[in-house]
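Alright, structures below, take your time with them.
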Structure P
Amino acid sequence: MKKSLVVVALLLFCAPLMFATLVTNMNQSALYFRLLSRNASTDVDAVFYNPAGVMQLKNGWHFSLSNQTIFQKKTVINGFPLLNTDTYEGKVNVPVYPDFYVVYKMDKLAFSFGFGPNSGGGTANFSKGLPSFEIPYTELAYVMHFLLGVTRYSEDIAFEGNSAFWGFQANVSATLTDWLDAAVGGRLIIAHNSYVGSIKNFMFNPGGGGLINASQFFTLIGAPVYAFLTADKAVNAAQNGTGITPLLSLNLHPADGLNIGVKYEFITKLTLTNDPTQDDLGLFPAAVKVHNDIPAILSLGAEYAFPSRLRATASFNYFFDKNADWDGRELLVDSNSWDLGAGLQYGVTESIALSAGFLHTQYNLLPAYNTDFSHEMSNNSIGFGGRVGLTSNLDLDLGLLMTFYDKNQRTINYGLFGIWPEEYKRTNFGFALGINYHIGQ
């Protein structure tokens, strides 16, 4: 029983750290929300998606500022029969998710800068914990039923985890031939994770009476070990680190209307250092380091502008997850993840364009990877929106995005308590607004 309670504490406070292992944010502009395919971009967001593609902009200054607002709900349904509830929900709300790009383009040379959250960028709030947090207390209450006549229990388990890996990117792009552009760049990652959580007020009812505080009860009957384990615990800790992402980019335009983008981002070696304010469980020893690399990424894209006002685009991203160092968690990745997107844009008038896109994201993970607090599911996303040209130098982008996740279920062996199913569900919705301004066209 002592082991079970220690395990629940470890799961509670380590959970937020594991949310970001497979998450590399590709949603880096309002244009992405409405097309879901930007790897051959020759617009201002090419600073991120296709740095060599900025050579297709006109000479002068180009600016882009966008914000995304994202809402996600994670639901876990557990079949363990002794739980007070079988459904647990966590909410991730991201009201501010900014991206900023600037390009200075000359005839055959361009300099560009970008800023945005390259990983993380949100706060996960589980106000009632998760099954893996509660089940050890459920098991304790069940055992105490035979020893002390316990028939009910309750507890307050909650945590909030925030993760934001801010990226500051700079590129130099050049025209090599009349059909080939190239770029070299780098991104500084400033990573910050924070964890605030608690396990409080574990109550049960010895003799079948009213609920009383378990820690106080164990203190009164002289059981100091159980009194300590069932006492209130809290953690308030942060992790910080920096890393560098080198990148190379090529942009090809071999025929009228056709543009092809190729980009390779090298692995970002990233080590985070613990910085606890309060750590009752000793989970974040001060100055201890953990590995949280951002994997290398190969990106390919193509865009074709038809003689009419129609544009078609396709993008492919391949993430080298298995080569990242996540302190062993990468060993639970069966094969590297990837995504494939396509989009269409139609110019209704000279100043108004409508667009839609589709994206499939594929994860291939070993069964042991997924848990109630850290799981990934292959999914399909749809995006749509449009652009309005307000003036000859100023335009506005609006995009909406929805993601639909594949079913994900596993069975868990709880030893003497049997084997029970656990199912994961998720919903995701977001919208983005972007402003682009050009000087010198």
Structure Q
Amino acid sequence: MIAFLLRAGKVKMSAAIGVLVAITALADWSIGNTASLGLFYILPMMLGGTVLAPIETAGLAILCSALRTCFDVPSTALESSLRFVFATLTYGCSGLFVTALIRNRELEEQLKVLVESSPAAILTTDSAGTVLASNRAADALLLIPPGRTLRSARIADYLPLLADALKLNTGPEGFRTAAQCQGRRDNGEIFLAHTWFSSYKTPRGLRLAAIVVDASEEMRDREEEGLRQLIRGNRIAAAAVSHEVRNLCSAIALLSSNLKEKHSLERDEDFQGLHQLVEGLRRIASYELHGAVSDSLDEVSLRQILDDLRIVIEADWSEIDGAVRWHLPPAMPAVLGERQGLFQAFLNLAQNSRRAVESCAVRELSVAVSVDDRAVHVRFRDTGPGISEPDRLFQPFQEGADGAGLGLYVSRAVVRSYGGDLCWEPHTGGTCFRVDVPVAGSAP
């Protein structure tokens, strides 16, 4: 009935309300002052509550009260005034009560549509872990067979974490949290679930509401990308080792030649064996990573990479009372490369700058981007003590470096594999590194 009244529209409903008020007033007038039909004015008031605004409902209540007073049984002026006031309140409250019911029903319908149309699984359970309600996405996520629903099932059979959460003593306030856990579908398949859940108290006991999404694909993509980066990093690290070993072999070969000429060791078998070992080691170490562009480059959003970098590094800089200044143009073109590789190169530069400024009075990092026709230039400039020996910056296995001393070497090799470069720029009062990344679509 309510849906029918709402579909009728405000104009038609207003006309019907007017007709009902007129009929009630005419009937009240026709019976004279022997009785009052004021009770029947509630019907048009309730109809008015379905389409009228609160101020319009109040005006209709005053009108109905005035008509009731005109055709009421004889009474004193005080009684008549009190009846008018109470009638106005009664009519107004009845209309506003219907208005509140209509709004609550609309909100309930909207909430129901939102839950049912959500791509995320939404469900509620009681204190025993029995599912009280769920949407279609929950049935699809857990592969509930056709003809069945998740309702009345034990949540422990599908998401044990939620069942364990119900056992926590959280007090009257309940709890709100998020967690990653393993879920089990109806056919026994295991998947990775991201869950957001909260508990709340009701007159019937504890309840738990949860939103669940399947993160298995995200985990697979993340682990595969991590494996690719690990292989790439290992290859670059191996290239660094090979490069240094080859340099040592060249030095040993030079010394061998000098010794051969000085001491006439051409026919010495031990010396010849040593020379062959050196040459064999040089051939093994001949593998070196060149700056060739990778075959699997994609167009990536540099702004998105820098936004992710901002999320990661700003908290660390805040911990040392430092600041990161971002100077980014309103628009940046897409660049060629791999998102993870560029992100790691940027992150390495930002972390190097953070370590450099920790003991300085001013702790700042400036990240500036400039664009030309062929490349995007990203400069990382800090307020640290600067570089004392810039010629050794990109040499691997440096003495005194954190870890293996491969950070800058690997970062530059990664950027060069995209057709770009990473270099140091002289700068007064700090250190500045520039990363050049080719613009997508630019001519080689």
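Have a look at P, Q and say which one yields 1.14 for Cα Rg over 2.2 N^0.38 Å, as calculated. It would help to have the intermediate numbers written out before the result.
Values: P: 1.14; Q: 1.75.
Source structure: P.
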**Item:** Label whose coordinates, when distance in nm of label points 7 Å out along Cα→Cβ at positions 169 and 385 is calculated, return 5.5 (choices P, Q)
**Value:** Q
**Message:** Once distance in nm of label points 7 Å out along Cα→Cβ at positions 113 and 433 is calculated for all of P, Q, which comes out largest?
**Reply:** Q
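Assuming 1.00 is FRET efficiency 1/(1 + (r/R0)^6) of positions 305 and 369 (r between Cβ atoms, R0 = 30 Å, to 0.05) as calculated from a single structure, say which of P, Q it is.
Details: P: 0.10; Q: 1.00.
Source structure: Q.
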**Fill in**
helix-only ellipticity at 222 nm (-39500 (n - 2.57) for each DSSP H run of 4 or more, over all residues; to 500) gets -4000 when computed on, of labels P, Q, structure P
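I have 9 for relative contact order in percent (Cα under 8 Å, 6 or more apart), calculated from one of the structures P, Q. Which structure is it? Walk me through the numbers before you get to the answer.
Numbers: P: 19; Q: 9.
Traced to structure Q.
A short reminder: the numbers here are calculations on the coordinates, not readings from a lab. Since this is a predicted model, take the numbers as computed values, not measurements. Cβ atoms are built from the backbone, for glycine too; each structure is taken alone.
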